[in-house]
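Nothing in this text is a laboratory measurement; each read-out follows from the coordinates by a stated rule. Keep in mind that what you see is a predicted model, and the values were worked out from it rather than measured. Cβ atoms are built from the backbone, for glycine too; each structure is taken alone.
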Structure I
Amino acid sequence: MENFARKWIREQELRQRSEEITYSTLFKEKRLVENYVIPYFGRDDVRQIGTRGVKDFNTHLSSLSVKGDRGISPKYRQDIIGVLRQLYNDALKAEDITRAQLPVFPTVEVPQTGFEVLEEEEQDEILETIPGYDRPIYHFIITYGVRPSEVRALKKDAVIGDFDRIVIRRTFSRNNRLRENPKEGKWRTISLLDDTREILRALPSSMTGFIFINRWGRPYSQSYLNDTWNEACSKSGYRYIPLYHGSRHSLGTRLANEGLGKEMIATVLGHCNTKTTEKYARYASDSLRPFYQRKKAKKGTVHRLSPNKSVES
């Protein structure tokens with residue numbers, strides 16, 4: 001396994017150079033393979049590990065602890081098993097193993113995690129405290145729910161017409177390298193609102209071709225966007241809420257509240273899989289309000305169930 005896994009990582013590095021996978025994906029794969037897969041399976045024959053071996057590995061991961069007494073989280077364990085599954089699937093495609101030698105991988109249940117959302121009025125208040133020069137990029141991120149890494153990567157060649165539409169076609173990777181495809185791997189087009197068009201037309205031109213540049217003439221960094229947003233939240237008197245939650249997650253939840261189906265929300269946010277979009281439906285409490293109001297309208301039922309009504313014997 002050690003030899004095979006290191007060979008697989010070298011192949012993944014080649015895939016990353018050709019931008020088939022992102023740098024962050026490669027970084028995660030290398031870390032998990034070197035820290036968990038190789039130490040456990042190192043000298044075992046890849047072809048003989050089997051379903052029992054993978055199941056025992058999952059049990060082993062459950063018993064590990066990191067940083068004192070805190071164990072590996074289910075999500076992290078899911079990532080480790082996922083990397084091992086990908087390694088085996090690639091081995092099958094390369095015919096290094098047969099289908100009979102492909103293990104059945106355990107399902108790792110991950111507890112549901114939540115996120116905080118902002119209303120439009122709250123977003124506007126925070127936007128007002130952001131320095132004027134930086135407001136355009138935050139306006140775009142908040143209005144259209146585009147990932148900050150994709151907004152930072154927007155160039156003039158992504159503009160259609162006189163800022164009538166714009167194509168999300170690039171992103172910045174984790175190591176700040178410009179990639180020619182967005183995170184989901186597919187380009188998508190956004191029709192711009194009138195106020196957005198006016199804002200974009202007034203932006204200073206850039207020698208590098210980027211639409212949004214900082215006051216020093218360079219593309220925005222993720223750390224700058226996060227720090228400026230956090231400071232604006234504090235000035236506005238709001239609790240800490242990550243930029244990603246306050247923009248993209250907030251828009252997704254708002255659209256769900258307005259009754260849009262998950263297919264439409266997935267189109268707006270650029271999700272290739274609608275399963276990613278399902279989390280917004282869980283937060284769409286406003287969309288259920290008409291149902292509860294109809295229940296409330298049945299006054300007879302409410303009166304009959306009232307604890308203040310005397311019960312006749």
Structure II
Amino acid sequence: MILEVRHLRMVVAIAESGTVSRAAQQMFVTQAAISRQLLGLERRIGRALFHRTRRGMVPTDAGASLLDAARAVLPHLARAETALVVRNQPSRRMRVGTPHPLAMAWMPQALSACRAHLAHVDVQLVPDIIVNPLAALRDRSLDVAVLIEHPHDLRLEAHTLFEEELVALVSASHPLAEKTSVSREDIAVETLVLHEHDACASGALPALLTERGMIAKRVINVALPAALRAIVRAEDAIGIAPRWQAADLAADLRVLRVTSGGLSRTWYAIARRGAVPRAHLSHFASAVARIVLRADLSDR
């Protein structure tokens with residue numbers, strides 16, 4: 001057999017990091033070793049797996065096919081490895097926390113599912129809102145941080161949990177109420193109400209809107225969903241919230257897409273590189289995905 005597990009992990013590492021050097025750091029091997037492994041695999045299958053461009057390594061058609069297969073196979077292997085762990089081995093701790101109160105809609109259930117599958121691991125929810133989760137990871141007071149921003153730090157690794165659509169909320173009397181979406185031009189002359197807890201690191205939601213070119217006339221940050229609902233009703237402002245949360249805020253508010261193409265953000269599980277077994281992180285990510293889909297959080 002030509003393909004080995006190390007080949008699958010190598011292809012994923014190169015595709016996600018964009019360069020051989022960063023992939024080598026991620027896999028804790030030398031750059032030369034990764035280069036030899038890639039060249040050897042390409043020679044054995046007779047096809048190039050990556051285009052070498054100025055902007056980094058880009059998968060060829062063959063590389064993209066192998067990448068899809070690797071992403072499908074590796075989580076199953078990780079779960080199999082975990083299932084084979086001897087039950088009476090010393091307990092290992094995995095402390096999970098987040099600065100985002102919204103994650104409490106699904107995180108406790110996901111951790112409960114992890115406990116059922118990782119009987120040898122002491123899975124703990126850190127209940128307090130963490131002001132600086134990255135610092136907590138680095139000083140080892142936290143093992144996994146659930147965030148909606150991807151820290152570009154080679155000392156940390158990120159596992160994608162799910163994508164969440166953000167929508168606009170307006171009152172029934174608002175001039176935009178009969179539209180299906182709000183545009184950047186609409187937002188530029190409106191007041192936005194954002195549900196962000198004061199402890200959320202770096203103001204992720206305002207940063208996301210700015211990055212997408214959505215600059216409002218005025219922005220109001222609130223810590224409670226009830227405050228967002230009240231301000232949207234009273235001031236004819238536009239509220240921004242996850243679609244699943246919008247359904248619970250008020251039946252009399254209109255829900256619109258943010259631009260015709262929609263606006264989404266990605267949730268990640270962040271850990272110190274090598275500190276948490278990949279099988280444990282894969283179990284957590286799979287549990288979150290199952291719960292989000294079952295609860296229909298992203299589409300409700």
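Taking relative contact order in percent (Cα under 8 Å, 6 or more apart) as the criterion, the largest value within structures I, II is that of II. For the structures shown (I, II), Kirkwood radius over Cα pairs in Å is largest in I. If FRET efficiency 1/(1 + (r/R0)^6) of positions 180 and 276 (r between Cβ atoms, R0 = 25 Å, to 0.05) computes to 0.05, which of I, II did it come from? Derived from II, not from the others. When Cα Rg over 2.2 N^0.38 Å, for residues 60-203 alone is calculated for each of the structures I, II, the largest result comes from I. Here distance in nm of label points 7 Å out along Cα→Cβ at positions 44 and 188 was derived from just one of the structures I, II, and that gives 3.9; the source is I. The maximum of FRET efficiency 1/(1 + (r/R0)^6) of positions 108 and 140 (r between Cβ atoms, R0 = 35 Å, to 0.05) over structures I, II, that is, the highest value, falls on II.
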